[in-house]
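Pasting the structures here.
Derivation of every value follows stated rules applied to the coordinates shown; laboratory data play no part. Computed from a prediction, not measured in an experiment: that's the story for all the values here. Cβ atoms are built from the backbone, for glycine too; each structure is taken alone.
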Structure P
Amino acid sequence: MTSLRRRMTEDMQVRNLSPQTQATYVQQVSLFARHFNKSPEILGPEEIHSYQVYLTNERKLAPSSIIIAVAALRFLYKITLHRAWNLEEVIPTPKKPQKLPIVLTQEEVLKFLAGVRSIRMCCNFVVELKVWVDDRKLSSSQRTDRE
């Protein structure tokens, strides 16, 4: 085990990161170092940018996978190596694409309800749908309040 890996592992243990997070961060930093065949200690912002472009364009990783690599590299450079970089600029986090919910048209809802065999089941479905819509409105308003 290299001294850098040992220091990073100790930093993660002191901060009580889960063993799974520790293993993932060490793996991500290792992949980064192997990509350049150099220690991360001597790699800088240009190499980090190049690596993110590689993950995005050549490896075609999803933003959620790149975010894991970003978190590991930010931890390494900020906590373990004490680099006084503006990490949001040097190691930007990719934006996750937002998926829109599937919304049924009025005709589709009516067609679905027409297929329900009993009025009781239809009423139960409508009540459940109303509860779900109200919950969505509530959670949406809570998100708006926080922003």
Structure Q
Amino acid sequence: MITTSQTIRPCLEEKMNEHSFGKHISLINRAAQGYFSSRLKAYHIGPGQQAYLLTLLPHESIMQEELARRLQVDKANVTRAIKGLVEQGYVKRERSEVDKRALLITLTEKGVQVRTEVEAIAFAWVQKVRSPLTDEEYKTMEAYLERIANNLMQE
């Protein structure tokens, strides 16, 4: 005789498996936050600010709007992140000679040095993520994630 718990249990397990995608995304996100938070603490920046450092190229001056476009974030987000990086002495903001209303963002020498170290931290993370996958699996996963992200950004 099959009991109620025996029929409900497979249904619950099936339902939980439907949510495993979200669970795995959450676990990966928490692992990344912990990894970057602990390694970036010495530089007095958070995981969110590292993207700004890595997006700015050494000896490049770009407008905040371009930085927002590259990172696909709003201007207010850029303003907050850049403020912290300016306070740490990693970037400087200057008025554009061409358009006095525009602010140009440039890495300082200190920022270039820290960027190199942050780049190594990010590279080590990618290697950690890649380690259980073959090159082909990683390329496939990356393509799927890009497709998902592009779809979500269209909404």
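See the values below:
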item: Percent of Cα pairs over 28 Å apart - structure with the largest value, from P, Q; result: P
item: Answer label among P, Q for the case where helix-only ellipticity at 222 nm (-39500 (n - 2.57) for each DSSP H run of 4 or more, over all residues; to 500), calculated from the coordinates, equals -22500; result: Q
item: Answer label among P, Q for the case where distance in nm of label points 7 Å out along Cα→Cβ at positions 76 and 92, calculated from the coordinates, equals 2.1; result: P
item: Identity of the structure behind 0.55 (criterion: FRET efficiency 1/(1 + (r/R0)^6) of positions 20 and 84 (r between Cβ atoms, R0 = 30 Å, to 0.05), calculated), options P, Q; result: P
item: Entry that produces 0.50 once FRET efficiency 1/(1 + (r/R0)^6) of positions 28 and 100 (r between Cβ atoms, R0 = 30 Å, to 0.05) is calculated, selected from P, Q; result: P
